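Once you scroll down, you'll see the structures, which are given as structure tokens.
Taken together, the values in this text are just the output of simple stated rules run on the coordinates, not laboratory data. Model, not experiment: these values are computed from the prediction. Cβ atoms are built from the backbone, for glycine too; each structure is taken alone.
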Structure 1
Amino acid sequence: MKHRFTSCYLDSPLQIERVYDVFMPESEMRDISVFMIHGGGWRAGSRSRHFHGLMEELNRRGYIAASTDYRLNVTPAEQLADVRESYLHFAGVLREAGRPVKIAVYGSSAGAHLGSLLTCAMPGDCGDSFPKEDWIPPVCGVFQSCPASFEPWEDIFPGIWNSMRNVVGVPYEKDPEPYRKLSLDRQIRPGNPPVFFLEAELEEMFWPQQKLELARKMSVMGNRALVKIYPKVEHGFLYSLERRQQREAFDDFLRFLEGKEIHGTASI
């Protein structure tokens, strides 16, 4: 399927990292669109290198898809404000195109962290200084290798804890409040959109068990949460569709958007 490609900058004069891309299929558009947020440890990554291939496949299946960058030299709270602004701008693009403003958020690793807060937390609640007025909640979220918390846990992987401390910019022991605000497990609430956690069996940074526990907590609040663990794959595995597990996870992602049954999930 052919698509139309557009880059949308948020600023004039432009800021290179405050930009997102839209792939618009020429026909057979579905009601739900997909907004994608890349990972890279909050200090690296690219909207194009990570997701353009998946966006082409989404277009082939009839989905409008957007992929956003965000500033890489600021705090996660400021990055969250960037992706919220791109998300709302994308909602405006959908309105102008006469499409329903029904957006599913997808993110991987650091992008899953930002996407999960965008989906479950209200604007401003994570220290992101973003207004609550005119906010349009996503219809659902799909997150691969998502951190359940931004606070330290027993046996945390040292490399990722160093990254988390570096991006916050203040030691946890000195000021734990920014870490708490950036923790998904402290931001969930009744009425959150449905979420689907795609987990890698060989995950070394954000353990799948944490997502199972988080999904149970969400269920107690009356929210729908699914967790599926994919065998013999590693952290951040869903950036292409070359392997069997990647294709299975991508198909499960689309089944979730379509409200279909997903085999092998822990439906909490």
Structure 2
Amino acid sequence: MIFRILFIALFTLTMVSCNKVNKKSESSFGKAPDVTIAYECWSENKAFATFAKHLLEEHGFVVKTMLVEDAYKAVLKGKADIFLDRWEPDDFYPESADTLLPLGKIYKKTFVGLVAPNYMDLNSIDEIEKNKEKLQDKIYAVNPDSESFTGLNVAYRRYDLTLKIEEVTEKELINLFHEKYKNKEPFCIAGWFPHPMLDLKKLKVLKDPHLAFYQKFNPIKYCSLSWARKHHKLVSVFKKLSFTESQFNVLIEKVEENNLDIDKATVAWYKQLSPEYNKIFN
């Protein structure tokens, strides 16, 4: 009898402890996300992911955004559910078709190339060398050794360029662009578009007669195939989620209105565009 009483007491104590642990776990970690969106350190990556997060949360979904070094691989390895901005020279060529599902483009007019301010008398890459002194012997680039900028080295060979490639961070590039544009100083950037802080209305894309560097890309949305099978509604929403040039230009305007604060600008961008994007849930 004493043994039975001790057993019941021990069982009850264990259940109470488990309940406390479960409650603690639930309060510590919250509800499991319906979708985890991976993004990389580039500002447009973050803007797209943040916009999607606000949109889905407004409709009751639990969303987690996750900054990673390689978002495509994060989805490929099952660490995240979706990546909205995989730049590819061709349409829909996933490394693992049995693991990933392409969901279309997030944006249409995407490219990498050399750009200069619209007030400069510089229109083609083959004119850069004679403007070397004006450009202070520099072409600015973020991570020039990355896969997206391999064409920059090709351009140097084909156009016999001798200017120094000045490597800068994205933040430094943004500050440089706005400061030099404000003072009407000459400069040349290895740029990519769309970019929330590089206003293409203030820049011109240099012609590339030798087809060395300028390249159009397709920014493809990819999700985990296993996740897609369980979340048909969200897959449908992400397939419809994309931005036009005019819609993206609203973000550029918000960035300037918010003193280059991309986080505040993205919230303002979402608030202005959310009425039309709520329709993609129908």
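Which structure, out of 1, 2, was mean count of other Cβ atoms within 10 Å over residues 190-197 calculated from, if the result is 22.6?
2
The greatest value of relative contact order in percent (Cα under 8 Å, 6 or more apart) among structures 1, 2 is that of 2.
With Rg and Dmax of the Cα atoms in Å coming out at 17.2, 54, pick the structure among 1, 2 it was computed from.
Value 17.2, 54 for Rg and Dmax of the Cα atoms in Å corresponds to 1 out of 1, 2.
As an exercise: helix-only ellipticity at 222 nm (-39500 (n - 2.57) for each DSSP H run of 4 or more, over all residues; to 500), calculated from one structure in 1, 2, equals -13000. Which structure is it? Only one of 1, 2 returns -13000 for helix-only ellipticity at 222 nm (-39500 (n - 2.57) for each DSSP H run of 4 or more, over all residues; to 500), namely 2.
Given a value of 0.85 for FRET efficiency 1/(1 + (r/R0)^6) of positions 78 and 198 (r between Cβ atoms, R0 = 35 Å, to 0.05), calculated from one of 1, 2, which structure does it belong to?
Traced to structure 1.
Which one of 1, 2 has mean count of other Cβ atoms within 10 Å over residues 110-117, as calculated from the coordinates, equal to 29.2? Comparing all candidates, it corresponds to 1.
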